[in-house]
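The structures come next, written out as structure tokens.
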Structure P
Amino acid sequence: MSLLKRINEKNAASSLKGNGQPDSISQIREAVKPKDSELKIELQNYLITELKKKPELTDKEQKELIDIEAMKFLNDKNDRSTFEGKRELIDRVSHELIGFGPITPLLNDSEVSEIMVNGPDQIYIEKNGKLSLSSNFFRDDDHVLQVIEKIVSPLGRRIDESSPMVDARLPDGSRVNAIIPPLSLVGPVITIRKFPQNRLQIQDLIRFGSVTEEMAQFLDACVKGRLNIFISGGTGSGKTSLLNIMSSFIPHDERIVTIEDAAELQLLQDHVVSLETRPPNIEGKGAIAIRDLVKNSLRMRPDRIVIGEVRGGEALDMLQAMNTGHDGSLATGHSNSPREMLSRLETMVLMAGMDLPIRAIREQIAGAVDLIIQQSRLKDGSRKIVNITEVIGMEGDTIVLQDLFVYKQKGTDVDGKVIGVHTATGIRPYCSEKLEQYGYELPSHLFNGG
């Protein structure tokens, strides 16, 4: 019987009694948690010794060694468990030694897009845009801390009471955030946004219904035509994935500098320099922020600057770079609409500590940003581009925007899936002349409304 089934049955039984509250999930999990037997501890210590003898092994070779030596150890011990029982024990030990504990099978599941560890007793996962409670769990708080340490240590980052929050990444590029007590009241918390094993292409977005052929053709021309593009959207809307895809449109003969908090972008071009921020050391010194990297990138002779996420004073340096010859830059930011993205950019410029008048800031934004792509996660979990909006200049003290493509939602079907359609607004882009200078003449039918 699965753990979740036992939890549901226990809750149902408790509610039938009519007295007292049903046991909490954490209490039930505690009752059914497999205890670390002496055999498991012996096996783990034995395998650690064997692995130390061959430090040069690759991950795959270590896994093969563990499988062979563990089965040999259990047979020598005359363990009477079934083959399935032995296999389960070996997998648990293997996940501890060369994986990330109970979340290892979830990381290996291609259908799982996010993993949320809320203390040792709750691991939620996202599949197909829907959240559900996993049957996996940790032994205790220390067990979760061990896994966090295993993730952040190779990156030169740390987490402890003096620095209880950390951003990191897994070897495959998946984004990790961890926060521990005393800031977290439920125990150590890990949030992992998995990096797709198969790198998404623009054809995948077309197949998913996130964009149309016409929109994809336009975006391809805009990147190659060196427009400055901002990808806007909420948390989990797919901004980084879209940035990765659009970065693939950059010609291979250009020098690209990427700047991120935790390096996630995986560009296929040959000439790519990836920069990553650095947190402060144990003395609170030595931090390198995105703003520092943006300033430094201007001295690195970049053809393109790609910023993973703009969230502070680096917005001013980015806008100045876009306005002084660094065309074709790409960046992402959090907002719920293109107009709101402009307001956030104004706020972020003010965070740089410069006492600039609002009109001057807006003129910088209007002169720097050519296109805003609004990405949204709809209520059925699907992710779509809902606006491609052009910045066409200033009118008085207001930045003028015009939508080129929009997503019109019409309702939902019986399964809760959103029904809608992408459509062009019928407006020919103001940037067409610039694109034609680079040899990209856009056919009129791309922008015919319908």
Structure Q
Amino acid sequence: MTIDWKSLANNYQEDYLADLSELISIASVRDDDNATDEYPLGEGPTKAMEKFLSFGERDGFKTVKLDNTVGYIEYGEGDKTLAIQSHADVMPAGDGWKTEPFEMTIIDGLAYGRGTSDDKGPGLAAYYGLWMLKDQGVTPKLKIRLIIGTDEESDWTGMKHYFDVEPQPTFGFSPDAEFPLINGEKGNATYEIKFGSKNGEEFRLKNFDSGLRTNMVPGKAEALVETDDNQKFVDAFTDYLDKNPVAGDVKAIGDGVSVHVTGKQAHAMEPNNGINAGTYLANFLSQFSFSGDAEKFLKLAGVTLHDDSRAHNIAANYTDDVMGDLTMNVGILKFSETDGGLINTNFRYPKGSSDEIILNNLKKVADDVDELSHMVPHYVAKDDPIVSTLLGVYERQTGETNVEPEVVGGGTYARLMDRGVAFGALFPGTEDTMHQANEFQPVSDLIKAMAIYGESIYELSQEG
């Protein structure tokens, strides 16, 4: 069967953008404070997943929702299952947007909004690829399930539940990364370091707050400090800003000096793409005579862990020839004079390292460390048919030749399948704005991805 996938995808552009606008308008950030039985992760994630499923119902697919945390759109039947894994939840918007983050806005061919790139835009492009198959009357030789999770940006609650109650798919891909194809994902481990609340006298750290998630480089940080010489503190901060790649402000208020630092948000898989406002603020404060737990907190965050994305200072650095460097992100930093402090770090590590090695090295520099979560590295051999099939489609659609699969620090749902890979939708040369303010995806890239997904699903569905 011959199908002009590019022309077909162009015919769906108007409908696709209308559906994407609906998805972006749902602020599907995990909200544990407002969790209910109906909305286990808060209203937004479940509502966005249900919106995805509503498109499937509208277009005549079978849809299933499992305990309000995960759902799927199904086409075809058979003993084998091709899974396409996407997610409807998004990161918090954060500050610094030039458009409304939960309102899709198209400017100069770029679709702005939280989720346009990660992962509502790509996930919906994959759905439209599936819909094109059905619309063209293609009967797959196996079962296809587009599975929509609601908690990819945190604990993978929904997708893990799916794998608890449903058989593992035969193979599949996640449209939640970049092209040409990702066949390896580093291990992913998160740790929490805790501190008491003992403080200083000459300088007193009353409060410190930075970071929204462990898998984001913090773009904002603020602290409240009590000092006997406010002017000396203000002068020192002004000098610090002149010498470092952050912005900020400082002012005296009733019970101390309030100081703010602005860096740059980025995805934790490559911390060097961001500027960590939290560790920079801790670095500035560490020069002063704090004591007790406040001093330990500031020294660890602002000296030992600061500006050290490869974890050299804790001797956890490691590089694998295939999977690359171990990386470390300091994602959440908090301290109060009543409750004490915490530092949450996220490591992406290649085969050859391990969560045990990282934990042991953290314990050498901190007294109270716990592992919060961990996923081992994932790798699908280059000669697996799913790799060669998808790369072949990508080459035909783009005209590129001799493309190679990649290994990344990001983690996608694909790693839950033995034969799972990540496949698009970020094209080479397109700016990666995932987890950042002003997240966008070019409309033309999303339509190209739709065509690639359509042909890819067709090719994989003929395996039988």
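Just so you know, all these numbers are worked out from the coordinates, no wet-lab data involved. Keep in mind that what you see is a predicted model, and the values were worked out from it rather than measured. Cβ atoms are built from the backbone, for glycine too; each structure is taken alone.
Can you tell which of P, Q yields -11000 when helix-only ellipticity at 222 nm (-39500 (n - 2.57) for each DSSP H run of 4 or more, over all residues; to 500) is derived from it?
Values: P: -11000; Q: -9000.
Matching structure: P.
3.9 is what came out when distance in nm of label points 7 Å out along Cα→Cβ at positions 96 and 312 was calculated for one structure; which of P, Q is it?
Working: P: 3.9; Q: 2.5.
Of the options listed, only P reproduces it.
If mean count of other Cβ atoms within 10 Å over residues 328-335 computes to 22.2, which of P, Q did it come from?
P
To test your reading of the models, identify which of P, Q gives 43, 22, 20 for semi-axes √(5λ) of the Cα gyration tensor in Å when calculated. Write down the numbers at each step before the final one.
Details: P: 46, 26, 22; Q: 43, 22, 20.
Only structure Q yields this read-out.
Any idea which of P, Q comes out highest on distance in nm of label points 7 Å out along Cα→Cβ at positions 136 and 384? Provide the component values of the computation, followed by the final result.
On the way: P: 3.2; Q: 2.5.
Answer by largest value of distance in nm of label points 7 Å out along Cα→Cβ at positions 136 and 384: P.
Taking mean count of other Cβ atoms within 10 Å over residues 272-279 as the criterion, which structure among P, Q has the greatest value? Could you put the intermediate results ahead of the total?
Details: P: 17.4; Q: 24.0.
Comparing P, Q, the top value of mean count of other Cβ atoms within 10 Å over residues 272-279 belongs to Q.
Consider the structures P, Q: one of them gives 3.6 for distance in nm of label points 7 Å out along Cα→Cβ at positions 280 and 304 as calculated from the coordinates. Say which. Spell out each step's value before the answer.
Details: P: 3.6; Q: 2.4.
Traced to structure P.
Comparing distance in nm of label points 7 Å out along Cα→Cβ at positions 88 and 360 across structures P, Q, which is largest? Write out the running numbers ahead of the final one.
Details: P: 6.8; Q: 4.4.
Biggest value here belongs to P.
One of P, Q was used to compute relative contact order in percent (Cα under 8 Å, 6 or more apart), and the result was 23. Which label is that?
Values: P: 10; Q: 23.
Here the read-out was taken from Q.
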